[in-house]
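Asks: Just below sit the structures, each encoded as structure tokens.
What follows draws every value from the coordinates through simple rules; no lab data is involved. Keep in mind that this is a model prediction, so the values were computed, not measured. Cβ atoms are built from the backbone, for glycine too; each structure is taken alone.
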Structure P
Amino acid sequence: MTDVLDQTGLQQRRHLVTEIPGPRSVELMARRQAAVSAGVGTTLPVFVSRVGGGVIEDVDGNTLIDLGSGIAVTSVGASAPRVVAAVQAQVADFTHTCFMVTPYEGYVAVCEALAELTPGDHAKKSALFNSGSEAVENAVKIARHATGRQAVVVFDHAYHGRTNLTMALTAKNMPYKHRFGPFAGEVYRVPMSYPYRDGLAGPDAAARAISQIEVQVGASNTAALLIEPVQGEGGFIEPAPGFLTALREWCTAHGVVLIADEIQSGFCRTGDWFGVDAEGVVPDLVTTAKGMAGGMPLAAVTGRAELMDAVHPGGLGGTYGGNPVACAAALGAIETMRSEDLAGAARAIGERMLPRLRALAERFPAIGDVRGRGAMIALELVRPGSTEPDAALAGAVAKACHAQGVVVLTAGSYGNVLRFLPPLVIGHDLLDEALDVVEAAFAEVTGS
């Protein structure tokens, strides 16, 4: 426990005054069930009153440690002072004009920042949207238009969104695709590098994928190859070294647009500004969202100027895309990442978490793999002595953590992965306490 206050005045400690959920949250859940579609899920049924630093305060006065960041969105914190100030100032001026009708400087400034921050020193341009799904869908549109080709190649365990096209790109059926078809066509799936399960070196895993593309699709038919540098919902799968490099080389040789989906791995999350940076890979197009705008809805496609300009005027856009308030938030968030070296903070989080979690794996044989970079860390849970996924154990451990006031998330194609996405501004004492709770949850659930 700590008495440290974050910049908003919220005490940075875990403190439970009721059971989780408390009575006020239970009351609000009843209202939610009466008014909100059952199709919208809830991980933890507590209603939030304030969030700051690494802590979530609920309506019952409980304070929980946040290891989820709203699924990697509030990397700078959910009430970061620069973001708050920028949003307040922009709201006072105007909330909307539609950039396609009467433009404003904030949109341009965000695109300039993206050109500077994304990998590569070539000329770049951007287009702004509302969500990660929109960004991915527009990246595919751009690649198809620029190349005159139709086929898009994606990978096993991929997650790219919930629109019709992005559901086709996503690998997992439940809950994302089940009974929502038919889906968009000309999408082809090949094996991902998954070191824990395939044991292949990166170049060998790439050769396997490339062989399937060439046999089943044809390089000359392929507009784009779309990949998450570290897979998100698929289970924080980090490809073996050399995998992304080999794919880059193949795309260059065959005129295929390499799209890096950095929606979850981007903006300092992995300890670099972008997930591809670890291997020095320069994509043709990069999609971003989540951590970019401190909790405001904003997404982008950034890429080679000649690709971004290939689309006819009017072919890209949307009423709310690049909303001025969201752009102001993004500029505040980016300044926070720079001034507070949140890429370095992410690396420090990984250096603190990974040894603890590897020690945990020594104690609990159900932890089959510990993986990740920076503040994007996961445990894959299996039946001891095998690689058979154990989704029930992942769910039980998560539930035990929630009951003790630590927000953790599950993931993975098999539902057997615990993923950790703490805010990059979380205090180390708070992080250590959260890991203590995770360890106790494993002991409670496994009885060891």
Structure Q
Amino acid sequence: MSSAVEQRRRLVTAIPGPRSVAMQARKVATVAAGVGTGLPVYIERAAGGVLVDVDGNHLIDFGSGIAVTTVGSSAPRVVERVQAQVEEFTHTCFMVTPYEEYLAVCEKLAALTPGTHDKRSALFNSGAEAVENAVKIARVFTGRTAVVAFDHAYHGRTNLTMALTAKNMPYKQGFGPFASEVYRVPMAYPYRWVGERTRVADEAFEAFTSQVHAQVGEENVAAVIIEPIQGEGGFIVPPKGWLKRVADWCREHGIVFIADEIQTGFCRTGDWFACDHEGVVPDLITTAKGIAGGLPLAAVTGRAEIMDAVHAGGLGGTYGGNPVACAAALGAIETMEAEDLCGRAREVEALFTERLRQLAEKFDVIGEIRGRGAMLAVELVAGGGDESPNPALTSRVSAFCHQQGLVTLTAGTYGNVLRFLPPLAISDDLLHEGLDILEQAFVANA
């Protein structure tokens, strides 16, 4: 892919450099302390797989702004559509005077999301908003109130989505009480399953269904919500077929099955959506992150009879489906289609997993390699046969990568997972160079 930013790593100062240090001082003076920064390097340009900071350093991007810039920063089709839309108009509020861009995004979502049934969509600003509205829709449609979520889940930072999210720090600490009628059940997490790992699918499914039956009652459940591959929880991939069993069980009991594809959607896992890999058709699907090339946009898409159950005026928001964000989404989706980014994600997976396997052979602190497409992770452990989580090593490895100009992210309920989300516009050369740095980080720290 063509890029105005030179696609190579180049360090001209320490990381962070002096201008970033100065800007961080301004941040501390003016931005609330609760808004953290994992790597206080201030970016002024980005394209493809490279971020350029205010000191002139070129950093390799293995984070994509947490799976947002899947098509690369400033992707040409996104820029072109956004510039054209800004010249025409920036806002009217779709609920007041609508516009075609909103319709075009909903049409694309109907065509691309799993299933051939009649679909409807509603557009919002963020993933958390999409999840909140999916729950609202499910409750209206079913006339029930209970919502079931899973261990290790992450669904957002609003009050309801914090209730759905499993991890306390930093997402929930001190913010309660949370929304009621939310129930948590075990997740099929093969590496950390307390029972027999070879039977995790059966045991986890039995634990899920029996717990719902005993503690909630199927007839009281409006929705079950799950990330097909859990994101913040540590890129946990359930056993093959398990997701479909959950979806089928929901359908059997008249429960709305919500797939939270906010991090997994839009080519990230090697399919348009992670559900596609399993042949699962959700009743509702929430999307955001990669949908609009970096602009804030989110959606709930689902079966027409469910989506249309809500009364007129019950869904919406002042900025939801903003025309500029919709234009960006159309440019991003056009890029994904034209560049076969699903295929590119599978190429990234092949390159990454081969290199990560080589690392695992050298360093027994790598307990597991997992993920799909360009959504991959390694879980770090004590090593020497001890599978205890190793968050300290995870932090050291990530910090080393940052100092060498490689943007990496951590994750996991126990803080011991390195997750990799490179933009699909990144070159193989940059991927290899980034993985070389990762290996150096293990040599220096493991």
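Asks: When mean count of other Cβ atoms within 10 Å over residues 29-36 is compared over structures P, Q, which one is greatest?
Replies: Looking at the calculated values, the largest one is P.
Asks: To which of P, Q does the computed value 16.8 (mean count of other Cβ atoms within 10 Å over residues 37-44) belong?
Replies: Q
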